[in-house]
Structure I
Amino acid sequence: MKVSAHVYISGRVQGVFFRSQTQRKAHEHNITGWIKNLSDGRVEAVFEGEEKDVRILTDFCKLGPTGARVEKTEVILLKFTGEFDDFQIIW
């Protein structure tokens, strides 16, 4: 079953390659959507794909890449929209 997840990640998550490592992982698991830094220091992302693959990405966000220190991850599951063709970093 395909699902969508809207994710907010707090902690030391900017300047530690969080977005690029998440994008790499998304490509490995055929996830579409986007990821961006927020002005308040958090990272925001939307993942769409097979439920098991979206879960892999949300689990990755709870740990983050080497150098990150994730303090909180908020995951909101939504209905799959199919609106994305790929996974992009939004600048």
Structure II
Amino acid sequence: MTAYMVYVWDRIIDSEELKKYEEESSKVKVTGAKQPLAFYGRVETLEGPKVDGVTIVPFESMEAAKAAYNNPDYQKAMKHRLKGADYRVFITEGVK
């Protein structure tokens, strides 16, 4: 069943770290990922704290999404994302 990894960007801390994250993460080989459905486009927060950006990436399965997240090369790149911005990341299954 398709699963979706959702990145919610709450605020930028260090834009240089985000540039490093973008450079390194774009080189990571990921299996099971599909074309992103949303990639930091315009966001309008209707409830809760303001959100600055959202990315939604579909994967073949929950297991494929977790494997991509836990990929050692991605984990190395992710350190820059964590220094660069406050994020929330989660995976949710789609509808059967």
Structure III
Amino acid sequence: MDEVERKALSFLEKWLHKTVKDYVVHMNGDQNGRLHETIVGGIEKPLVEMVLKQVNGNKTQAANILGINRNTLRRKIQDHKIKWEKEA
């Protein structure tokens, strides 16, 4: 893991500990919580959009950066209704 990855991971861990703690305490073991879905869904769409923008819509490059299969990326684009227009 390089320095950039370590910094990103550290930031995410601090943010999760600070932000999610109240939610977990409030749920108190309730089985109807949607914490995983909420966090992943809230991060996944802007992450995919940002990476697509950086690679000018190249799905193969975006999938490689994200570490996922190109078909998985295509499904995520459809699931999140991400619209992409290639920049001129």
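Taken together, the values in this text are just the output of simple stated rules run on the coordinates, not laboratory data. Source: prediction; values computed, not measured. Cβ atoms are built from the backbone, for glycine too; each structure is taken alone.
Which structure, out of I, II, III, was relative contact order in percent (Cα under 8 Å, 6 or more apart) derived from, given a value of 53?
Label of the originating structure: II.
Work out the source of 12.9 here, i.e. which of I, II, III gives that when mean count of other Cβ atoms within 10 Å over residues 12-19 is computed.
II
Identify the structure, out of I, II, III, from whose coordinates helix-only ellipticity at 222 nm (-39500 (n - 2.57) for each DSSP H run of 4 or more, over all residues; to 500) was calculated to give -23500.
It was calculated from structure III.
Here mean projected area of the Cα convex hull in nm² was calculated and came to 5.1; which of the structures I, II, III was it taken from?
Derived from the structure labelled I.
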